[in-house]
Structures are given as C-alpha cells and as structure tokens.
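Participant: Structures incoming, each one as structure tokens.
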Structure 1
C-alpha cells in the first residue's frame, strides 16, 4: 500500500536526487518501523521479545498490546503527523507507546526521564505537542503536577497520560480497554518517525527529525555489523530513548531479527549484574562511565556473568586505557562504536583485530555513509592527521527541527553535518576520535586535547575516572583543570596536584600538557544520556 510522504513543517527535506538514489540503491526500503516489528512477530510469535521487571512478553503479546494501545491513543483524537512528548523511565511501556504512535502515524518526541520542566516545556512548545506521556513521579519530582500545569499553559496540549512511577497503572489500563486496531500502513516510510533530542553537552537540546527510512537504514547496518541474531539476549541499561538503545542496535535492531531485550532501570552494577545472571544476557550496550563502573565494581565476583560475550560501548569517546582492560578483565569482546543522534554510526566489525578494537571506534559499514575529515580551512587532511569530521548519508538528518539558526552553523550548503568531533582516519577508513573541537584547550598558544590527558591519567591505579577542562586565565588564556574520582577514599591521598603532575611526567607527557589544577570529587555531572557534562564542570569552576 503506497501512501504519499507527509511534509512536516520545520523539517529540512532531503534533496529529490538523494531520495531517488537512496531508494534505488536499497539503502531506504519500503517498510515502516511498525511493519518491521510485525514482520518479525509473524516469524517468532511465541519467542520472548522483551523482559522488564516481572513482565515477559512474546512477540505475539507485544504486538497485541501495541494494537490495543494504538486504539486507546486514537480514541484521544491523535492522528497522523501529530506530535506527542514521551518522557518515561526504562520500562517496556516506552516501547509499546512508541510503536502504538507509529502505528497511527503520530510522531513521538522522546525525552530521557532525567529531563525536567525546562526541557519538557521546550519540547512541548517547539513541537506543538498534542499530548504528553510521563510517570507520576521520578526521583522526588512531581511530574503529574508538572503535567497538569503544562496542560493548562499550552492550549495545544490536549491530553496528558500519567503512568505509575514504575510504569503501568490506571491510565495505561484505560487506554488498553478501548478495543484493538488492525495492523495496517497508516504512514509513509519517508514520514518523520520521531523527533529525537540531541545528546550534546551544551544548551537546550535540539530536536532531530528522523524518518522510518533513516532509522531503518541505521539499524540494519548496526545489526549486520555487530552479528545480532535471534539467539541474542541484549541488555538495555542507558536511557531507553537514547539512539543507542533504539537503533544502534537497540530494541529496533533486536526486534528486526527476533532477539530478546532485557530492560534494566539503569546501568549500575547492582541493577545490571543480577539481570545478566538471571536472563543469561549475551550483549550489553554501555556508555564509558558505566563501563568503567562495571570494570571497577566489587560485585563482579558475586554474580555469574559468563553468558556475556560482547560489551558494546559508545555514546562518547572511550579511553584507550580503559578499552585495553575490557577483554582481559571481563573475558568478553569489546565492540566500540561512535556516532551521534544526527545519524552517523561507525563501529568495529565483529572480526576486527584487538589492536584496532581498543584504539579505533570503527568505520562506516556502507559506502553510502559519506565521510570528510578536514582542516580549519575545509581542506581534506591525509590519513593519520587529525581533522574536523563531516558526514552525510542515508541515516543523517539534513537539519534540526524548526531551528534555522543552528542549521546554518551545523550543516554545509551541500548537506554535510559538521559533527564538532576531531578525528583521525587511517588508510583503511577506521576512525579514531581525538576530541571535540570546542573542548580543545588553548594554554598560552599550546593546544591540548583533553582526551589525551584523560587517557594518560586513567592509567593511574588510584583513579576511577577523569575529566579535563579548560578554565579561563588572564595570562595564559586557559589553564588545564582535572576533575578526578578516586577508586577508593584511600586513593585520594595520591591524587594531589604535585603527585598527579609527577605521574604524568613519568608517563612521558609534555610539560605544557600537565594540569594546573586538580580537584578530587565524588562524582561528575552528567547529561541526561550519560555523557560527562563539561559545560556544568566549567560553570562550577
């Protein structure tokens, strides 16, 4: 059944020639995301699709609940092209809501549960959302009261749906009681499927309009490169709305091949390790702070983690020093990846050699993923030379939603996205992230990459984690400040400025790269998707 694509106001379209090329070459297919799930459910109807707390749903049960939920959402008056903000913790209901909205052609605007009024109201306003779905409370925040206030404030916000804090509840059950829809195509694969929030470390999050086609291409590449099969049991620990949890390979990748996903409330060892043991988890996707917490956890010996075969790490740059610890200490394969919500994902193939796996974040899986590495003047740099990463392709958006000012800065006239990452690319096409262009420290004219210094510090046996920033200085322009989390309270005594500088000198670092300030802290501030927020660290300095 053919349905004409829906033009959504505020979305930068792909050029007609790019659309024709991506379709002709098979990068984009004639399939919506709910059609992907329902096709798998026909083949694996009795297989467990999702495990969350005490709930286990087979593919048949999952799709049945989605169609009941879609009927309830349709009863609220939601139609194709409407936008709905989804603000839920890691629960299976997030998945049923997303698919139910897709079944109707409605566009989810997804937000991590850590977001609060400033972000949620921004999303409701810019997207002109007709509904807001959240839980009654989270971490002491009264989200039900916030929802009621937002509904009063914004006339276009017609409906709110409030679940119990752990998911489910009376309002969810009421939606399920409205009968069931038949599964059928109600939107085009070229329609915007969701408005994903940017995972950057600065400013109010931007919204990224991804279509069924851009996500479909990305998840197929991720699954193929990573060896996900119907025997995979995949643990989701980072926020479920994050692109890593959704398409890289995430629940979409798992559902495309009949795998099982296990949802953890968070990535802490005390939450994740029991689930790995109980459900014989084979793979998990982590961000670097969680991976580091797993490596340094005293709980590792208390649970049987032998079912784990692969730890996938992405979302932010993983220190090479930490990467080298994964295989010998955890006995699993490390699968690094690198990407951004805007679209591109590069990853190391399953058969990559260990030297590459610990040093490089991966390479594009397809010739359709266009990569440029350029200097400050926009000229291509040779292999091994750091440069600015630009990208364009079938998974990369052409602009942020309703944000022409940012689009002029972040996208070239011919559609390449300026990622803000500084990378090196070797002759094989493998990419190694050096740092972020805006994070580079200029100390008296000498340029310092925080990533390099962090990597060196993480080899210190008393350091759990390190974050390096530049702080303003009247004489030097910027000074180097290091935030350190010790492995134990006793380790803090060895983390004075003098001792850290001496350690780095002995490690062979140039004098100009040595820190000017060291501050030992209990924890770092993080963004809603688990990245260290250097913006907040700068504000605190």
Structure 2
C-alpha cells in the first residue's frame, strides 16, 4: 500500500460486495443494480459562479446546477492536485498524480530539467495507460466522451498555414476535420467507446482564429445523442465544457455565431439547448444582470438541463449519478495556494446520499476514479490508484479521518497538507538559476511571438521578470499570470501556513524559530511522498 494511502486512510475498508476488475472470473452486480454515471467537468469556474458557495450565493441563474446542490451533496473540502486543466484532467481520468505521466514529451521535459518532473500542460494520457473509462469498460459499461480533451495524447495534429485564414477554405476545413478525427481516435484508444464532438484544446489553439469561439450547444448535442442510444448495460458519460474559460466575451462565447465549430461551419443551428437569444431575456425575467458571467453560466446550465431532460425522457434519471466538477480553483490558478487547489464540487443522485447535503471531508480529485469504480461495482483498492474512494463517506459507512494527507504538485512547486498545516516548496533546476540575460530574452521573445500570432494577451516584455511557480519563463505564463507574485511570500523557497489561523496564506511561518520543528515534520511528509514518485525533487 502506498505511503499516501497509509497516511490518508489507514483504516478504510471498502464494502465486501465489491469485486476485482479485469478478472476473468469476476462477479459484478447485475446491470439493473449499477448506476449510469455522468462526469460533467466545467472549465475555469470561479467560486462566485456557484450559488451553493458563499461567494456566489444568489448571483447566478443556474436552476439545474442549483438542483444538483439542493438534492445532492456539495463536497465542500474537495481539492485538486494540480490546478491547471491538463494535469487536473489527468488526475480525474486516471486516479493518479500527473507526475506519473509516461508520454514521451513529459519524459523529455523531465530529462532536460535534471530529472525533476515539471507538471504543466504536458501530462498526457496515452493508449497504453490504465484509465477510468478502461476500468469501466471491463465492468461492462459503455463509455462516451464529448467536449474539451486537452489531456489525451493525439498524434498527427497539423495547423493551417495562416492562423487568420478562412474556415470556409476547403484546405483549412480538411485540416480541421483530420485533427478532429485524430483526437476522436485517441479518445477511443484511451477507453471511450463513443466519442462525440471534441475540442482538442482551448478555442485559441484550434489552428484558425475564425473558429476560436465557444460552442456549448455542439458539445451538448453529441452527449444527448449518446444518451438516446438504446442499450441494456450501464453507461459512463464524460462531458467536458470549454466554458467559462476564455474567450468569455459575448461575440466569442454565448453569443458567437452558433454555426461555427472546431470543424468549420454547420449547415443549420442546433436546438438541443434553449436558443441563445433567450439567455439575456431569461436573466432579466428572473432578476439577474446580463454580463459575461451570468450569460455563460446560464449557457452552461442549459447543457446540464439538456442532460436532465434527456435522462428523464429516456427513463434513466432515477438510476444515474451525476458529478459536477470544475477543473480547478480559479482564484489562484497555476499555484498551489488554497485559491488554486480548493475547489468544491457536487455529486447528485435521485433521493440524495445518506451523508446529507454537504460533505466536509478532505477529498482530492484523484479520488474520483476510485469512487466511480467503487460505485460501478469494481474493486477500487485493487487498481493502484493514488486516490481513495469517498463513497463510504457519502453512504455514511465510514467517518472521514481527521488527519487526511493531501498532496499537490504543479510546475516547480510541491505542497502537502496534514490537517490544518500546509507546507509549500518551490525548487528550480540549476540551469534556470544560471540563465543569462541573453537566454532569458530569447526565450521570452519566442514565447511572445507565438502569442502574437494567435492574438493572445502578452504577460510581460521584461526578460528580467522572475519566474512563476508553474512556468520557468520571465514573468511566467498567461494561465497563472493573475496569480504570479500575488501572495506575500510567493517567491520564498519554503512556505509554512496554519490554515486554521491563516486561511488565505498571508503569513509564512517557515522562517519563524518556534515553527522549525513543524517545518521539518512537514518537509519529511512531503519528501516521503515525492520519493515514491518519478523524478527527483530536492528539499
């Protein structure tokens, strides 16, 4: 048993009714006893977008998300391991830390950084990797995916020569379609039987500026089509939105041309969700302001509503569990501070769970895969997950431990939490400390040139700017730009916080003489975890 599991839940014993996955002689509950499962993952939501959280109470017209919160369980102490989209999705779909990624690019980056793993947008799932959908396939589930990929490695992607070229040019359309085909094939190899409409990346990175818009209806359509298929076995649907991530402005999100997709132009507007021109009307009618946040959140909520409606029409709602997860905390995206890693989510089923409307146990997004395997009748303990099933907490079969250990990793930072104590370390390989001004200038100029080509915001022109925790580039990358340097001790190598007294991590106790024993204790916990993981991390 891994150290993490020993520290996290020494005494947890899953129900004896679970059976091993992949065993030829395995016994699993009958299909009628196993739930359908939907994992709905949003992109870059803020706490203020959730009515069920204090920051957002009463600010959003999201009746379907409110229904989930009122009838299901809000996981108030849900955390993520790595708060940017790619590794967070890796965590969810594998149940493992992203530093375990085995794709060639990740290994290449590790080798070039003195064997220190750098968890960024480089942790990709390959066809050889075990994954949640593959486990569920072995349990007799039909698996489906629609929406944003940004985690499964797809070969052979190309880009049109001119980023500002036309999406009606047949040569450009052929490239877009070929890319989409490659991504669909990669998703099938990752364990999804059915792959619908897919964004292989954020809109700005699809290859053409003209198609760099959001189309929630297009994602929802293929998910609804899957739900309507006739089958006798249970299903797993993974729906990943591209909103409310940028671009957020109306003309590129909820009020964009509804015919534009990553494949070019549709022949006619989709009707799977309420018409987009009703969004501001419905907001006003219910007393809400009309702005990018309220409009995009209602648009997202309409997608969730389409799923509820279809499940009800198909007679499948009563036996379906729905997870609503935002990919990471957005207040401090790209950092391991609580604003980046604390990320409440929701689990819904008809009639709710025995625990009630809230679960206060510390849980991590690596816990989703074992929890879902547990729900599906598999043996979560037998899959070598880094996470743990929290189904026993939902069913009130077990009490959550008081000293759950949470581990976090991102870029050049690592953190560990034990109870209310948190230790955060930042370490850069020697080559970055030795970079000359000329090298820093060249790296920054190359980075900014590509961003200008794609009409994306520039973070800094200053080659002397310090690195972020996520990116060893002057000023850091764009994803974490609003968080870089935003904490008093952001640039300190060692940081220690008492979250009970200092929940916003404003007072670093690492240099205080009276906390040296606690610092060493927390460093030891982190060292034991990182020693078990690939690569080196020198504390």
Structure 3
C-alpha cells in the first residue's frame, strides 16, 4: 500500500481529536498548518496521475534550513536517477579538485638540435573536454614559434593520465555511436563550445538540384572520419547519419531539403586529438617524419608548448546547464587520479561515494558519473540531504548558479529547464537538475516558496510507459513556488501544460538530443 504524507497526517488527526491524555496538550494543537495540509492534498492529487499507476514515484520536499519534511513518498527507496547523478559528481568534483582546477595539455620533446627535434614529439593530455581544433592549432603554433621545423621521430599521443577503459559499465551498446555516450580519454577534442568531447558534427545540406548528391561536411574539418555519402537532395529532410561500430566510417543516407546537423562520437578520441594536432603542425610548417603512435612521454622530456583549460568553476556552466555526460565522466576519472593516483572509474567513483556519504547520502550505488547507467541508484531523501548539506560549502554559490533555471530562455542560464514552467512562479526561481532516460525522469533542486521559505525537493519517477512525466515534475515545482504555511493557495492552474510549445520533443534531456533542444 502506498502510504503518502496525506495518510500520515490523517492518522495523526484521529489521535489528536481527543487530545493527548495527561499531556496538557489540547486537541488539535499539533495539527499541521493549513498550508501544509493543502500542499499535501495537492501533491497527492498531482501524483495520482494515471501515467504513474504502473510506475514508481519517489518525492521529498523539505525546508532547506531546518530539514523539516513537508512531503514524502517512497523517500528512502532506491531509484534510477538518470542525470540527477551529476548533482553528486559535480559537487564532489568541486570539493575534491577545487573551483580553480584546470586541465593541462602539453607538447613534450627531448632537447632540440637546432631546428630539429631528434626523436619523438609527445602530445600529453589530462582529460581536457574543452579542447577544440583551434586549441590544437594554437599548440602547434607554439611549437613552431619555439623554432622547431622538423621532428625526426614520431608524434606520440600520451593519454596515460587516465586508463584505457573508454566506455562506462552498463552503457547500452546501441548508444555507442552517439555523442552523449562518447568514449572517455585523457586526450580528446570537442567540435564546438558545448564541449561534447570526443565527437564531430556532421552537416548535411542540399546539393545542386533535386536528386543530386547532398553536400556533407564536418566540424572540425578532419579526415579522421571517413564519410560515405548516400544522401540526395529532396523535398523533405529525412537523414540518417550512422557511424559503424569499431571504426570511423560514417554513412549518410536519406534525403535533405534543409541543412541538418548530427553530433557523432568518434572511435578512439586519443588518435582523433592527435590527428587535429598533426594537421596544425603541418599548417605551421612543422614536419613530423614518423607516424602517429600511442605511448607515454619519456622521462626527461621537456615542455615545448602547453594549454590550460578554463577553471572548473566556469566548466560547470556547460556541464550542468546542458547536462554533459562526458564532462561528468572525465571529472570522475580526474578525481580518481588526484585522490588515488589512478584515472579510473573505480577510483573516481570511490571519491564521489565517500563525498556523498559524508554529506547525507547514505544509500546509493554509482556505476558512472553521468547517470547514463541504469544501475545507478539514489534515494529522494539522499538527494535532498545532499542539496541541504552543500549549502554550507564555500563553492556553493558557483554550483547553485550552474544549475538550470526554470523558464529562462537563455541557453546558458535556463539550460535543460529553459522551456519549462515559463510564466509561473517557478520561472527564475527553481534551480534544479533534470534527468531523463527512457522510462526514467527526475527533477531535484531548490525553490523559494511564496512566503520566502527556502525548500529543497526531489522528484524521481521510474518505469512509466508514457513518453514523459516532466509535466508532473513541473506541476510539483510550481506548487512549491506557491506554497505558504499560513494559508491555502489557489492551485487551479498548477497542472496545465507547463512546457513551451516551441520545445518540440522536450521529453528528452538535452544530453540526448541536438542542436536546438536547450
């Protein structure tokens, strides 16, 4: 039987109708304020949606200052959290690595002999997910500026800062070609400033006339992927862009009437990054006589060029606003490298788990940093405990500001909530992390009630058959924005379509779809 907060309050009212014998407490003295009773009634009504009948829902609402629980449904049960996992990963990364943490990419070599490097030139990475083709070109320009004209040996790609396990445990095999499940490496590259590490953008546009071959280009321009173009110019756009498993052949088929972009994960981002750097070296007049190889920098090699990423405090914005899976996994391995000297998922997840437990999350299971694994498990109580605990951290404001903000159209403010709850008291108020997998949805974060009371909340649904339950999350968040302990509120319009009609297929997370999703 589902025992809701409303049931608990009703039972308490029965006990109190005659008072508490011998206590001196009059009947009704412990009744909850009318606003709390009304909130319980409304949340029960929202969660009575028929779409949840075959599903599981976990909900917790608490005063973020006192921890008082205002509503609870299956609060201590484990749920697949999807991208709500990133709440733990991002907070642990800030605490472990620090807001000023930067990734470093270096070019190393043995001492020069005149204008030549006699030996190998080494490109060494530490996982920077923000490296663009332009950054590798800038590194190449530094090498040329140092007077190097020729490298007699190889170009060596050193990705040993992390291990060589590229894909997360439990990730679905058929997600592997897509950018949201890109391979993790200490050397990688992103195609644009969303920083989807380890991917390229394949752009398909109409050809010269109907029936003629479509035009296909990539961003960045690269020959690391091989395009097989079977697409033609047509009256409508119905394009498939598929990378074959185990390699970098991308087959483009279908018809195109307007430009179409697809983000595609590359096979082996280490060599992808090396290919961009090698292209930059050639553009700046540096010849590498040997092939590209994978290996570790030799002892005694000196830095010829280097690049530092933006600090973690800035990286949090594209990470959390756009729910970037690769950032979560790279930060997980970076934490493992710092804490245990091992850039592995096991080492990094041990750090996140210890941080979570130290901050109120007692029941959990983590298999990755992003929530792409369906074996990840958190409780709504644990999530709200974390939300309360981190308010005292010195980096809290940076983290809070990086969360998506409901109803704010600016993509780097509203993020995955930009088209949700617009025109309601939740807009500009709710700061929360979304989460989406097929049959899994979550929304957890902060909201200020109508009387100024700060609240934390977590709503997680698993096992539903509908296309989405995000309007249920939105209705709960809007109701919390209207909450006042003192009196009931008019909630007649708390369950309309709270999502922008322009959001299209907005039942999916931004980390699952491109380009204009959020």
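What follows is calculated from the coordinates using simple rules that are stated; it is not laboratory data. Keep in mind that what you see is a predicted model, and the values were worked out from it rather than measured. Cβ atoms are built from the backbone, for glycine too; each structure is taken alone.
Participant: From 1, 2, 3, which structure was percent of Cα pairs over 32 Å apart, for residues 181-428 alone = 22 calculated on?
Facilitator: On the way: 1: 22; 2: 31; 3: 38.
Answer by label: 1.
Participant: Let me ask something else about it. Which structure, out of 1, 2, 3, was FRET efficiency 1/(1 + (r/R0)^6) of positions 213 and 453 (r between Cβ atoms, R0 = 35 Å, to 0.05) calculated from, if the result is 0.05? Working shown, then result.
Facilitator: Numbers: 1: 0.30; 2: 1.00; 3: 0.05.
Value 0.05 for FRET efficiency 1/(1 + (r/R0)^6) of positions 213 and 453 (r between Cβ atoms, R0 = 35 Å, to 0.05) corresponds to 3 out of 1, 2, 3.
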